[in-house]
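Since every read-out is calculated from the coordinates, none of them should be taken as a lab result. Owing to the predicted nature of the structure, the values given are computational and were not obtained by experimental measurement. Cβ atoms are built from the backbone, for glycine too; each structure is taken alone.
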Structure I
Amino acid sequence: MLRRIILILGFPVLCLPTVSKAQQILPDTTETTITQVNKKKLFALSSTFAVGYSALMISLNQAWYSKEERTDFHFFNDNSEWKQMDKAGHYWGAFHESRAGIDMLRWAGVPDKKAILYGGLLGAVLQTPIEVFDGYQGNYGASVGDLIANATGSATVIAQELAWNEIRIMPKYSFHTTPYADMRPNVLGSNLSEKALKDYNGQTYWFSVNVGAFLPESTKYPKWLNVAVGYGAQEMVYNSASGNQALGLDAHRQFYISPDLNLMHFKGRSKVWNTALYVLSIVKVPAPALEYNRKDGLKLHPLYF
């Protein structure tokens with residue numbers, strides 16, 4: 001989980017200037033409005049990516065894998081662990097990396113369909129080396145489930161862009177602290193920043209639906225108001241059911257529905273403002289939420305993070 005988050009956060013930071021400029025031509029860019037590739041922009045983009053990504057991979061390999069036991073490449077089935085919260089995180093990460101890839105190629109003047117197809121693969125491309133590294137580790141291995149989640153995240157971006165030339169269903173993330181991290185801080189985090197990255201109990205992943213985009217232009221429905229459905233899980237200190245049961249815990253899934261803000265609706269002329277909205281749009285805005293889980297049934301949260 002932490003290795004993936006480092007990659008998710010590290011890549012946009014490297015390319016933030018181009019993401020910022022890309023916002024000035026979205027979402028109205030089409031293949032008819034951009035016909036020539038700006039070679040200088042494309043060279044700057046590819047050079048920045050190649051150098052930054054290589055440095056990130058080398059650093060990650062040295063920091064994370066150099067002291068671990070190496071084996072022959074192998075796969076490891078972790079699909080039953082953590083109620084698949086880690087897979088939701090892989091999907092979310094790959095989606096937003098691919099989203100950024102498309103926007104940066106558009107900024108460089110790449111024709112729209114090529115930008116969508118090539119840039120849309122970026123999430124899966126960025127995440128795959130981590131699975132390769134994992135495949136040589138003795139304590140675990142490459143995960144087919146992770147690879148599928150990565151590919152699905154990228155494919156969802158491509159599908160939406162080809163169908164609508166915009167993102168109408170945005171995966172988002174939210175987090176709140178839980179008591180479970182303190183029961184195993186070396187794995188689930190010992191401080192707030194670590195818990196936000198590692199504690200699956202406090203993470204919720206959402207599909208935020210831009211309802212207004214599916215309605216006629218004449219509708220009076222507020223286009224800034226999205227509807228989000230969320231998925232989470234609780235009572236997970238270990239990745240296995242037996243480990244949690246030994247502590248008297250009953251790991252279970254949670255499902256949510258909540259209003260959300262369509263932050264991209266508030267875009268303006270300022271590059272700084274638009275970039276801030278672009279980055280923040282990956283996070284679910286705290287709001288009232290209705291939860292269902294098998295232990296408690298329906299629960300209303302006046303404000304859910």
Structure II
Amino acid sequence: MTSETITAAAAGTWKLGDLTVNRIGFGAMRLAQYGEALGNGVPRDREQAIAVLRRAVELGVNHIDTAAFYFSSLRSANELINRALAPYTDELVITTKVGPARGPAGDWVTHARTPEALRGQVEENLRQLGRDHLDVVNLRIVGTDSIAERFGALARLREAGLIRHLGVSNVNAGHLAEAQAIAPVVCVQNRYGIGASPEQEEVLRTCGEQGIAFVPFYAIAGAGGQGGATGTDSDEVVAIARERGISVAQVRLAWTLHRGPHVLAIPGTGDPDHLVENVAAGALRLSEEELARLDAVHAAGV
């Protein structure tokens with residue numbers, strides 16, 4: 001089977017509440033620009049971005065992660081999604097995030113903390129995507145303080161019908177418990193990949209115990225974060241990629257998906273070839289020996 005014939009269904013499925021998604025999804029952060037942190041890259045070609053989105057859906061991707069703050073000087077990820085995929089099928093699940101905010105010039109401003117500010121961000125996502133409700137909204141936070149007031153505000157918007165399901169992002173186990181006491185949490189979106197911290201292992205394990213989807217971001221980029229992969233992977237990761245005749249990114253994605261049936265992946269790209277590779281990673285089955293080698297790298301924090 002060549003990568004061209006592999007669809008996202010090969011990764012298996014999980015549920016976000018009552019919404020079934022393939023475990024390989026698509027992250028929209030890189031749609032608006034090439035490289036660098038948000039707002040510092042070169043705007044991507046509009047038609048190429050639209051073509052990548054449509055190709056992702058053709059390859060069986062039915063879980064797209066986005067945010068209103070994913071934009072460059074010329075492109076908005078949400079509006080690209082609207083242009084490429086509306087009218088949306090019932091099978092397509094679009095997850096977005098609220099909390100972080102950027103000004104018109106792209107500069108980061110204070111996170112939304114009031115119910116009014118959070119509602120404004122939800123409504124902005126609705127407008128840009130052309131939806132009358134959002135499938136899943138993640139409250140993304142910075143810091144360790146209580147999220148009860150903010151998550152409670154989103155829970156009320158869920159009760160009002162603007163949001164179908166809720167998630168949290170960049171949180172610890174205490175935040176998850178706090179949110180769960182207010183309203184059901186269907187997913188946790190945290191930074192995770194080979195070398196992730198013990199704290200993130202705890203969150204991943206807790207999610208599995210509770211049947212909550214754990215959705216890593218930067219699973220490929222690792223320490224590179226928003227700027228993308230740095231090309232400084234450990235010798236073991238590179239060796240397995242060479243032995244398999246696959247890319248390092250595919251090794252990282254395959255290992256991530258092996259961490260549990262509740263673990264999803266949302267690799268992002270604006271490159272059609274990388275898209276095909278990422279989707280194909282969902283069909284990879286690492287051997288026990290390969291997993292042991294990668295687990296050792298992970299435990300070393302590399």
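When you work out relative contact order in percent (Cα under 8 Å, 6 or more apart) for each of the structures I, II, which one comes out largest?
II
Tell me which of I, II gives -14000 when you compute helix-only ellipticity at 222 nm (-39500 (n - 2.57) for each DSSP H run of 4 or more, over all residues; to 500).
I
Ranked by distance in nm of label points 7 Å out along Cα→Cβ at positions 219 and 275, which of I, II sits at the highest value?
Once distance in nm of label points 7 Å out along Cα→Cβ at positions 219 and 275 is tallied for I, II, the winner is I.
With volume of the Cα convex hull per residue in Å³ coming out at 143, pick the structure among I, II it was computed from.
Corresponding structure: I.
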